[in-house]
Every structure is written in structure tokens, then in C-alpha cells.
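Asks: Quick heads-up: structures coming right below.
No lab work stands behind these numbers, since they all come straight from the coordinates. Owing to the predicted nature of the structure, the values given are computational and were not obtained by experimental measurement. Cβ atoms are built from the backbone, for glycine too; each structure is taken alone.
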Structure I
Amino acid sequence: MDTPGTPASSSVALDSLRRNLRGSVYEPGDPGFAELSTPWNVAVHTSPAAVVEVSTADDVAQSVRFAAANGLPVAVQATGHGIASDHDGALLIHTRALDECTISPDGWARTGAGVTWKTVLAACSAHGLAGLSGSAPGVSVAGYTSGGGIGPMARTFGAASDKVRAFDVVTGDGLLRRVTAETEPDLFWGLRGGKSSLGIITATEFELLELPYIYAGALFFDTAQVHTLTMAWSQWCPTLPPEATTSLALMQLPPMPGVPEPLAGRFTVALRFVFTGSQDDGARWLAPMRAAGAPLIDAVQMIPSSMIGMVHSDPEDPLPATERSALLTDFSTDTVEALLHAAGPGTGSPQLAVEIRQFGGALSEEPAVASALCHRDAAFGMYTVGVAPPPELGAVANHAEGLHAAMGAWHFGGTLPNFSAGQGAAGFASSYTPEVLATLTELAASYDPDALFRLGQVPAR
């Protein structure tokens with residue numbers, strides 16, 4: 001076996017790991033290596049030294065100890081949605097086989113690291129329960145929640161990380177720990193919002209909601225109504241109660257299977273709306289926006305809470321994409337004009353979507369147990385995504401950078417962990433205040449003494 005501090009470079013070293021695992025180890029060229037090492041964003045190329053498809057939490061611990069002994073950085077992947085930087089030379093731990101999913105009728109769940117929100121929501125529906133998933137339920141519970149988890153009901157119920165009761169996590173010292181607010185308060189603080197900087201979560205226990213139905217969906221308006229609807233939305237948002245969470249997206253959907261004919265190949269604006277109260281109250285609050293224009297599609301209705309992914313209808317299949325995000329102080333008349341001047345109809349914007357999400361409500365309130373999730377008091381978030389063949393993605397990314405610069409007068413400062421993956425280590429750092437980042441760095445020094453989780457995370461030590 002290689003000596004400590006020397007990167008493993010042969011199958012001999014990896015054979016020693018294989019002997020201690022129930023799962024499998026794949027090297028470059030092995031069947032399965034490419035599938036397991038490819039992230040959801042296929043424009044991102046990763047070259048890990050090896051991939052470990054773990055079967056148990058002990059497999060994770062064994063893999064982390066092996067990486068420490070052989071000087072390998074560690075990366076983790078379940079669905080691959082959060083991977084947007086290279087993992088060259090890393091030991092990539094793939095957790096999709098950690099598929100435990102327990103739903104208690106008493107209102108809590110326990111899920112393995114490979115379980116997605118789609119699985120949880122489907123299992124919850126039989127009990128009239130729901131979880132605080134994101135707009136794309138195809139992502140893993142562990143990855144989403146460790147990044148804070150700010151989704152389509154955030155104004156009503158806050159962040160998903162606020163609902164966590166316990167984690168099972170393997171820290172950088174190779175120990176499997178059960179972490180609660182009582183047993184390890186510092187680590188519990190950091191795991192809720194600190195993303196994967198402190199360890200690999202193998203299981204998450206969290207509270208569920210008694211919420212069988214929601215009044216939710218999207219309104220789509222044509223190109224000629226983009227300015228009117230965007231301006232009306234900016235004036236409507238401050239009137240909303242915390243039972244309502246909304247976002248607005250400038251959309252350019254290509255003519256392809258799955259895209260409704262009225263939207264295909266044209267510039268539209270989508271108003272997303274989730275209301276957690278009654279249908280009558282939801283319709284009353286939405287009425288001003290329905291009256292502000294003539295929708296091409298009106299898909300807002302009472303739906304099972306398990307179908308919340310339909311509100312955004314984010315693509316599920318892998319794509320070549322470039323993403324960027326920022327937080328905004330407000331979304332006033334001047335903000336609207338600047339946004340549409342940079343990315344509205346007729347500007348030549350190549351972005352698939354430019355979304356503005358309203359925050360506030362319960363999200364702006366500090367949870368009963370503090371966490372590393374920062375910037376709760378931002379009023380709005382802006383998120384851009386462009387999809388194109390890789391040779392063209394550079395130009396799309398440059399446009400997004402220019403768009404965000406044009407909105408600089410309204411930048412709150414910083415971003416959010418689950419929206420900053422495409423912005424590398426600088427994006428990770430911008431997710432936190434200097435004080436929180438310093439504390440995360442101190443915790444990493446304690447729980448990850450060999451800096452195994454340094455890729456795109458806390459500053460090098």
C-alpha cells in the first residue's frame with residue numbers, strides 16, 4: 001500500500017480498499033466508472049482517481065480513512081446536481097445505494113444519502129404529509145438540505161435545514177457520528193448550511209408537514225406582456241402573506257418534446273405560485289396577476305403536495321448548462337427596467353431562464369436552533385441558467401456575468417450554497433458571512449484534519 005501522504009496510483013492500493021468494502025470500486029476504464037463519475041451538468045468534466053459506490057455507512061468511513069492514508073481529496077455524489085467543478089485526482093464516493101427511506105405517520109422521516117425528494121414526496125403522500133423539497137425534487141435530500149434547502153414553500157415554512165432532527169455523518173477523521181443539536185451542537189450547526197465542507201452525510205432525519213394539498217402551479221404570458229407582467233409582479237410581491245411563495249422567470253424554451261406548444265420557441269414569462277392555505281384564499285391572492293394579462297397557460301390549481309415539482313417543471317435529464325446566482329436587496333421599478341434591458345425580449349439574451357425568487361416570510365426568521373445558513377434577510381434571489389452545446393457555453397456564461405453586473409446596484413452581497421456550485425470556491429465563500437466562514441473553517445480543521453473535503457469548499461489550511 002502507498003505510504004501516507006502519497007496519492008494512490010495503482011490498483012494494488014485500491015485492492016486493499018476493495019477488501020474492506022461491501023460496495024464496489026471503479027477505476028478509469030472500468031465499466032460503470034464513466035456513469036458514476038459524470039455529473040448532472042454534462043458540460044462539467046471530472047477525472048477522479050477512482051469511484052467508490054458505497055453500500056453502507058461503514059463503506060463511507062472506510063473510504064474516507066483510505067483517502068486520508070493515501071493523500072487523496074474526497075468528493076461525494078448522489079445525483080450529481082451539485083457538482084460543477086473538477087474532481088481531478090479525487091476519490092469520488094457515490095452514495096446512490098444508500099436508499100433507506102422511512103416515513104413515520106407521526107410526522108418525521110429518515111432517508112439515506114442516495115434518496116431523492118421525489119421518493120420522499122411519493123412515500124409521504126399516503127400519510128397526508130409533505131417535506132420541504134426544492135423546485136427540482138430529483139435532487140438528493142442530503143445534498144439539498146446540507147445547502148440550507150430554500151424551495152417553493154420557503155416563505156411559509158423556512159429552510160429545509162431548519163427541519164432536521166439528526167444526521168449520520170462521516171467526518172474527515174473517518175468516524176461515523178450521529179449528530180444532533182444535543183450531542184454535537186457545533187457540528188449540527190455547520191452541517192445545516194455548510195454543504196459538504198465538514199463530512200459526508202449518510203442519513204438525515206427531519207420533520208415533515210401535515211400538508212396533503214397545495215394551491216400551486218404556474219401562469220405563462222406571451223412576449224408582448226413580459227414588461228407589464230414583470231412590473232405588476234414587482235408591485236404585487238410586497239402584498240403577499242407568508243402562506244404564499246412566488247417566483248418569476250423570463251423563459252426561452254426550445255421547440256422540443258415535452259415543451260407545450262404555446263411556449264416552444266418563443267420568449268415568455270412564467271409566474272410560479274405556491275399557496276399553503278385554502279383554494280379560495282389562494283385564488284384571491286393570485287387574482288391581481290391573473291387580471292394583469294391574458295395567460296397562454298394557467299396551470300395554478302389544487303394539487304397533491306407530492307406534485308410540487310410541477311410548479312417549476314425543471315428538466316430532469318442531464319444537460320450541458322452554465323449557472324449563476326446572486327441575492328438582491330429589492331425588486332423595484334428600476335430593478336425591473338434594468339433586468340429587462342439586459343435580458344428581456346429583443347436583447348439577444350441566450351439564457352434559457354432568468355428567475356427572480358421572492359424570499360422573506362418564515363425564511364427571514366432565525367430558527368430555534370441556529371445554523372450556518374446565511375443571508376436569510378435577502379429580499380430576492382436571481383438565478384440564471386443557460387443550456388447550449390459546450391462550444392457555445394462560454395458565450396452564454398459571459399452574458400450571464402454581464403447580466404449580473406448590470407444588476408449590481410441591487411446586489412445584496414453573497415449567494416446561497418445550493419445556488420453557488422457553478423461559481424467554484426469563490427461562490428462557496430460568498431455563501432457565508434466572514435464570521436460564519438471563519439467558524440466553518442475552524443470546524444473543518446477539527447473534523448477534517450487532513451483537509452480531505454477541500455475541493456471547492458472552505459479555504460485551504
Structure II
Amino acid sequence: MRDVIVIGGGIAGLSCALRLRAAGLDALLLEAQTTAGGNIQTSEIDGFRFERGPHTFMPSADDIFALAAEAGISDQIVASSPAAHRRFIVRNGRLHLVPTGPWSFVTSDLISLRGKLRLMSEPFRTGERGALTDSATTFFARRFGDEGARVLAGAFISGVYAGDPATLSAPAAFPLFWRFEQERGSMIRGAMAHGKQRKRQREELAKKAGQALAPRPSGLCTFARGLGQLTSTLALRLGDRCRTGVAVRGVERSNGTFAVSVEGEVLPAQRVVVATPPGAAAQILRSTDAALADLVTGIPLAPMTVVHLGFRQRQPGVPDGFGFLAPRNEGVRSLGILFPSRLFSERAPAAGELLTGFVGGMTDTQALALEDVEIERIVRDDLKQLCGVDAAPDFVRVLRYQGAIPQFVLGHLDRMEQIRGRLATLPGLHLAGNYLRGVGMKDAVASGFETAAAIVEQRASAGRPS
């Protein structure tokens with residue numbers, strides 16, 4: 001009987017399994033697909049290197065840096081070009097550079113003078129605090145004003161959640177921003193204090209370890225061969241403890257242990273971690289606890305189509321930058337378009353261009369039903385309107401995800417409390433994934449780490465004399 005079986009080979013499951021193995025536990029990871037990594041995979045076709053899921057991570061993502069170190073590929077982390085600091089938002093039919101300082105904010109025509117004045121007053125409105133029932137629309141309108149909420153927060157929500165601000169729960173979807181308001185009375189004041197606190201914490205940790213504070217890259221980060229280099233390396237590190245092409249049929253619990261059913265085999269384990277997306281998790285959990293399965297499957301996921309367009313010639317109308325995001329109701333159907341070849345080398349052939357568009361989300365769920373050529377046309381039309389790109393691409397890949405990004409809708413915090421309550425009645429069963437604590441890659445890694453730490457602690461406690 002194994003100590004732990006981890007079901008699901010995405011980044012959360014891989015992170016969890018690696019930590020468990022490092023702690024000396026007999027952990028086996030099972031992944032239904034033929035390749036581990038979930039959506040974090042990188043492909044190379046015809047000289048174009050493209051991501052199938054996330055594109056980058058932030059220099060502040062401590063857990064990803066820790067995971068890279070444990071995988072032995074810290075030296076493979078690469079920083080984006082300086083162009084990554086240039087980000088655009090669609091407004092009134094054209095691209096506007098997002099202000100990065102006081103002067104650029106004052107001179108920007110991204111929002112009106114009235115909207116700017118409202119934003120500038122945010123640090124001084126410290127007496128305004130919301131309720132746990134606030135939607136993202138309510139929260140950002142309170143902090144930024146209606147225009148700032150629609151344009152700035154609207155673009156941000158399109159990029160992070162592909163969600164509907166009116167249905168997202170502010171404290172669940174934006175817990176850090178929410179905490180800034182609750183503790184400091186202001187997002188801006190809270191962000192400034194948070195930045196200083198993080199630096200102090202990193203300095204203290206480095207001092208305890210007897211090391212100098214290691215510098216972090218500025219801008220954005222990836223790995224030399226794309227984000228998929230991390231997940232493929234983790235799978236290699238796990239070796240035969242990572243079994244792919246193995247679909248789990250169900251999990252039964254009896255007498256405090258678990259039986260994991262796969263094709264032609266039943267695998268016993270002391271503990272089980274379900275690290276799959278909500279839909280798959282619910283199917284696996286139903287035979288163990290139907291109420292828990294219902295809670296998990298009730299978490300909505302935004303559908304998404306990702307369109308990679310490759311050009312063998314540089315497109316002069318595309319500005320140097322990270323890409324653009326589009327608030328809804330600005331005459332652009334794409335949620336946003338990234339410029340990967342402007343950020344990292346070897347994303348396109350020499351003198352070429354790789355552009356990546358996103359279509360769908362919770363405000364455009366019908367987009368997933370469109371044919372590939374129609375999806376491609378949407379992204380190309382937006383590129384032509386905003387960047388003047390009229391050339392036919394030399395390379396096209398359309399990727400479809402029925403459930404791409406978990407939506408932390410109103411009531412999500414209550415749902416999480418109920419999930420924790422059900423898990424408390426099922427000792428040895430654990431959940432991990434980005435639908436629990438945050439939708440980012442760093443959140444998924446943190447979920448895997450925290451789950452592994454909880455199992456190690458529980459095992460140690462069980463072995464201590466009472």
C-alpha cells in the first residue's frame with residue numbers, strides 16, 4: 001500500500017508529488033493524459049514556440065522559484081525583454097499605453113480627467129470598506145470610480161479571469177486587493193505597504209539562511225524552452241512515480257484507507273490527493289462523497305479559445321510590448337492579444353512574429369462553438385483594426401478549452417468553507433488545484449505545496465506518542 005496517490009499531473013499535482021517524495025513518502029502520481037503538465041505545456045512547430053496555457057509568471061512568485069530550484073532548473077529561468085513593461089488597453093477603437101508613472105498617468109488619454117481625479121482620490125478614501133458579498137464590479141467601482149472600474153479593472157479581469165465582473169466575488173477573486181482595503185482603507189496604500197513587507201520578509205529569510213538576498217528579474221519570467229520545461233522536468237524527476245495515460249475511474253474509502261480504481265487495477269493508498277480540474281474531480285469523488293462532488297462541480301469554469309498566429313516576417317504595426325487587453329463593450333471581441341515574440345527570444349523564426357489571441361470567457365461563451373476559421377478571423381480583424389496587421393499568417397493553431405479558468409463567483413467563500421467541512425469528515429483525502437485558492441500558476445503550485453505539507457505534518461503527528 002502506497003503512502004499517497006496523487007491524481008492529476010498538472011502543476012499542482014506535480015508540485016505536491018515532488019514535495020512528498022522529497023519528504024520520503026511513497027507517492028505515486030497518476031495522469032489520464034499521455035503527457036503530464038495539464039495546460040502548462042509548450043509546443044514547437046515550424047519554428048514557432050507557443051504555450052498551451054499560461055505564458056509567464058511574475059518575479060514575485062516565490063513558490064515557482066522554489067519549485068524550479070527543487071527541479072534543478074533555476075538557471076533556466078529567463079526574464080522578458082524590457083518591452084514587457086509596455087502594456088496596452090483598448091479604448092475608443094485604439095490602443096492606449098497603460099500609464100506606469102505619475103506623468104504618464106496625467107498625460108494619458110486612456111481615461112477622462114474626471115476619471116483620473118476619481119482615481120487620484122483613492123488613497124484618501126480610507127473610510128470606505130465593503131462587505132463580503134461585494135462583486136468585483138461593486139468593489140472596483142468603490143475604489144476606482146465607475147470609469148476606472150470599467151476600463152482598468154475591466155481589462156484586468158478580462159486578462160486574469162476572462163470573467164464577468166458582476167458575478168465574481170471581490171473577496172474570493174481578489175483577496176489581496178480586498179485585504180488592502182480592509183486593513184489600510186485603500187488599495188494603493190495597501191499595495192505600497194505590501195511591497196515593503198515582502199522585501200523585508202525576503203531579506204529576513206536570506207539572512208537566516210546566511211545568504212545575500214538574491215536579485216529577482218524585472219518584468220516577467222519564463223523558462224528557456226517555455227513554461228512546459230518546468231512541468232516536463234518535474235515529470236522526469238518523478239520518473240516511474242509519474243504514470244501517464246492512466247485514467248482514474250473512482251476512489252473508494254474503507255476503514256480509513258483508499259482504493260483507487262484504474263483500468264484493470266485497484267491501487268491501495270493511505271492517503272489520496274485529487275489534483276484535477278473541478279469536473280474531473282467531481283467524477284472521481286462521487287463514489288466517495290456525493291455531497292463533496294456536488295460542491296466541487298458547482299464551481300464554474302470560463303470557456304476559452306486560444307489562437308496562435310505566426311508570421312515569418314515582422315509585423316511593423318505591432319508595438320513593442322506585452323500585448324493588449326480589451327474591456328468589454330469597446331468594439332473588440334478578443335479578450336486580449338499577447339505579443340510573445342516581443343517578450344522572449346526563439347518564439348518565432350528569425351525576423352518573424354508570434355501573436356496570441358484569446359476569445360471567449362464568461363461574457364462570450366458562445367464563441368467556443370465557432371469554427372476555427374471564424375475564431376481566427378475574429379483575432380485577425382482585431383489585429384487589423386488596432387495594429388494594422390493585414391498579412392495572412394504563415395502558421396495558425398486554434399486551441400479550445402471547455403473549462404479554462406475557474407470563476408470565483410459570489411458565494412465562493414461559503415462553498416470553500418463547505419468543502420473544507422466535507423473534507424474534515426474524510427481524513428486522508430485532500431484536494432489541490434487552482435480552483436481552490438487562486439487561478440494563477442503560482443496559486444496552483446502553492447496549493448500543491450500546502451497539500452504536501454499538510455500530509456507530512458499529519459503523518460508526523462500520527463507517529464508521535466500521545
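Asks: Name the one structure among I, II that mean count of other Cβ atoms within 10 Å over residues 71-78 of 25.1 was derived from. Intermediate values should be presented prior to the final figure.
Replies: Details: I: 25.1; II: 15.9.
The correct label is I.
Asks: As an exercise: mean count of other Cβ atoms within 10 Å over residues 271-278, calculated from one structure in I, II, equals 22.1. Which structure is it?
Replies: On the way: I: 22.1; II: 26.4.
The structure behind it is I.
Asks: Quick check: 14.5 is what I get for mean count of other Cβ atoms within 10 Å over residues 31-38, calculated from one of I, II. Which structure matches?
Replies: Details: I: 14.5; II: 19.1.
Answer for the origin of the read-out: I.
Asks: Which structure, out of I, II, was helix-only ellipticity at 222 nm (-39500 (n - 2.57) for each DSSP H run of 4 or more, over all residues; to 500) calculated from, if the result is -8000?
Replies: Source structure for this number: I.
Asks: Further question on the same structure: Looking at distance in nm of label points 7 Å out along Cα→Cβ at positions 199 and 255, point out which structure of I, II has the largest value. All intermediate terms of the calculation are to be shown ahead of the outcome.
Replies: Numbers: I: 5.4; II: 5.9.
With respect to distance in nm of label points 7 Å out along Cα→Cβ at positions 199 and 255, the highest-scoring structure among I, II is II.
Asks: Still on this structure, I have one more. If P(r) over Cα pairs in 10 Å bins from 0, in percent, for residues 287-438 alone comes out at 9, 31, 37, 20, 2, 0 when worked out from the coordinates, which of I, II was used? Mind showing how you got there, number by number?
Replies: Working: I: 9, 31, 37, 20, 2, 0; II: 10, 33, 25, 17, 12, 4.
Checking each candidate, the match is I.
Asks: Looking just at distance in nm of label points 7 Å out along Cα→Cβ at positions 223 and 295, which of the labels I, II belongs to the structure with the highest value?
Replies: Numbers: I: 2.3; II: 3.4.
When distance in nm of label points 7 Å out along Cα→Cβ at positions 223 and 295 is calculated for I, II, structure II comes out on top.
Asks: Suppose relative contact order in percent (Cα under 8 Å, 6 or more apart) works out to 25; of I, II, which structure was it derived from?
Replies: Working: I: 17; II: 25.
Considering all the candidates, the number was obtained from II.
Asks: Continuing with the same structure: In terms of Kirkwood radius over Cα pairs in Å, which of structures I, II is highest? Present the calculation step by step, with values, prior to reporting the outcome.
Replies: Values: I: 22.6; II: 23.6.
Structure II gives the largest value of Kirkwood radius over Cα pairs in Å among I, II.
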